[in-house]
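Just so it is clear, none of the values below were taken in a lab; they were calculated from the coordinates. Because the structure is predicted, anything quoted here is derived from the model rather than measured. Cβ atoms are built from the backbone, for glycine too; each structure is taken alone.
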Structure I
Amino acid sequence: MSRILFVTIDAGGNVPPVIAIGHELLHGGHEVHVLGHEHQRALAESAGFGFTAFRHMPPWEPDLAKSAARTIRDFVRIASDAGLGGDVHDFLEQHPADVVVVDCMLLSSLRAAEDWPAPTAVLMHTFYAFWDGRWRHGPVGALAALRGYNARTLWGAADLELVVADPGLDPASARATPRRVWTGAAESGVGRAAADGKGTSDESHGSVPRILVSLSTTSLPGQAEAYQRMLTAVGSLPVHAIATTGPSIDPAALNAPANVDLLAYAPHREILPTVSAVIGHAGHSTTMAALAHDVPLLLMPMHPLIDQPMVAAAVARAGAGITLNRKAPPEKIGQALTTLLGDPRYATAAAQLGRRVRDAQAAAAAADQLLTLRRSSSGRIGSRMES
């Protein structure tokens, strides 16, 4: 049995791959522990993982509406706060792990993990092209570097860069090496647990298409207004929609048409087998989960500095979706959704991608990579511990 430590935070799409990979490890008889944000405790423990909260967590409220400057400041703190690195050091001193898997954004945590004998893996939960491009060269990566945490240097010092993204969609996948590995999209419910084919809804809506409307679980500027434009557009069409707002938006603040069920939360794994399309923000996790269920997407990226525009462009190039500006009016959203539902080429392309996502069994592949890393590093660990 191996002991695997995941170091992560509550930032939306970075969590589902941890849960999916952790499940694979747990089912293989290994011990999984998460060091993370206190808000993640219930999810980690319900999955059967051990959990410890960071003791020196800087202010982190992903559900709180905030300015762009405040958002950047918070992410820089998360990346470079020495207290988080100290928490990793203290945890490993008391609870040695066989492999330490660190979210690629947590640079101070990664540096602390690399100081220990156990091998380290960097978990990259969306396209490598984004992390080594817009993120590393953008305000968060650049400011973290000024504070002494160079992302490229720290990622390069790890034993494994684990990119849990589809190599056919990631523009940077040609840069794979023996220690930079693409496994495919490792989301919760994708892989071994994915159902073959479409399910059926518990509630019958006849031949009316069902749509899922879902944006980021973290607060982003203009998101509530975008939701309202989407709901207004759906209200003018012969469809039935389920809209989930997540913790960042109060459903009572939105005006839902009669053909929309507006909910704060509903498990997407139960909804996706029943829908014909998704309107979303192009977050990697939600987008890949939709494709894994053969569902085409209307994508409206909510922020230019994160991965959403890149993910949306890749899906559109593959023919499995349509992209719009987040400020598009309801009329334009309605026209795009009508096209998405009416042209079978979008569903065909989504199904082709869906087969590829499922066939990759990425969570299992990622778990195998971590266990191989543990086995190949066992001799080196012993010599480092003796020195």
Structure II
Amino acid sequence: MFKLKIVQALNGDCLIVEHGSQDEPCYLLVDGGPGTVYKNHLKKELTGIRNKGGKINLAVLSHVDDDHVNGLLDLLHELTKQRQKEKRETVAINGLWHNSFGKTLGAAVKRGVSRQMDTGLRQQSLMPKAIAQARSIKQGDDLTVSAQGLRIPINDDFRGTPDQLVCVDNLVEPVRQDNLKIWVVGPTRGALQSLQKEWKAWLAKQKKAAKVPRAMAKAAALELDESVPNLSSIMLLVEAEGKTLLLTGDGLGKHLLEGLHQTGLLKPDGTFHADVFKLPHHGSVRNVTPELFERITADTYVICADGTNDNPDFQTLEWLVKAALKQGRTFRIIATKETDSTKALVEQYKPEKSSYELVVLAPEANSITLDLSQPV
């Protein structure tokens, strides 16, 4: 058995992989979506898993952005209250993969960033993007504390590595869970080291901006807001029943190619084919290139987005269709929401003439399920 359940996560991600057998199903939960997603959608899915006698064998937070971490936080907070009151818990969780900000970048950088964020929030000098990042860092720390309080092992599969981070360099062989194999294809250690340099540069700019005259402060803050680095996403290749699934969080396409190359999964010609490819960063044009869609192909592309920040970008969808037309491939797009971009795609590239099918999650539905064990 090998199924992907795409939960309605609005502008975020929330995915459940079901594997194992009908008699003994296993579950992998990746991300929890933003606020309201747990209450309105995810909790129902998890309660259904529990009622069938199942549990979450592994939960993964791809990175600490609100639209990925919030639902997991809501889940762990609820589990904590249920355990304290000795009530039946929503679902059991055996393990968590989570690269916290401090673990990823080191204690010194974490302290410096936290000080600057706290100062900026008090002085109201941080702009929206930096404020959101400050909130996400705290959410990641809260997730760690909640998991520890519930005695959920964090990054247990990476014990014995120097930093116990979920990254390509720390996993020589795929992790096996029943009939499932999980490769980490991002981030690489090189990507994490580059990220650390970016945060150090951000700190240096913050200190420099603190010394400029008040009249220049707003312009300096705006410039800094555009330069806040994002944490590198955990990206996974999941395989079972001879089928493959790429889960990419908000990762960069170039990092995905680097990870697939480093793990030896790219073909000699530099290409890779997956049965299902969850587009990175909700289909943002900033994370993909035309080359990516020519080198990494799939039968089904999943887009988790609701139009927030124009995601998915029309250009991303156009690149995808053009790459497939160039290669003579047929494919399917599954979107969690109809958006201006998906409407424009259908208008400009008619599905029947461009060899693709567009499937949109029904507005009233909690999720849509792909059965990878069955032929498309």
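Can you spot which of I, II the value 1.8 was calculated from, given it is distance in nm of label points 7 Å out along Cα→Cβ at positions 91 and 139? Can you show the working numbers first?
Numbers: I: 2.8; II: 1.8.
Derived from II, not from the others.
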Problem - Winner on Cα Rg over 2.2 N^0.38 Å, for residues 115-346 alone once structures I, II are ranked, highest first - result: II
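Thinking of I, II, which structure, once distance in nm of label points 7 Å out along Cα→Cβ at positions 19 and 43 is computed, gives back 3.0? Each step should come with its number before you reach the end.
Working: I: 0.6; II: 3.0.
Checking each candidate, the match is II.
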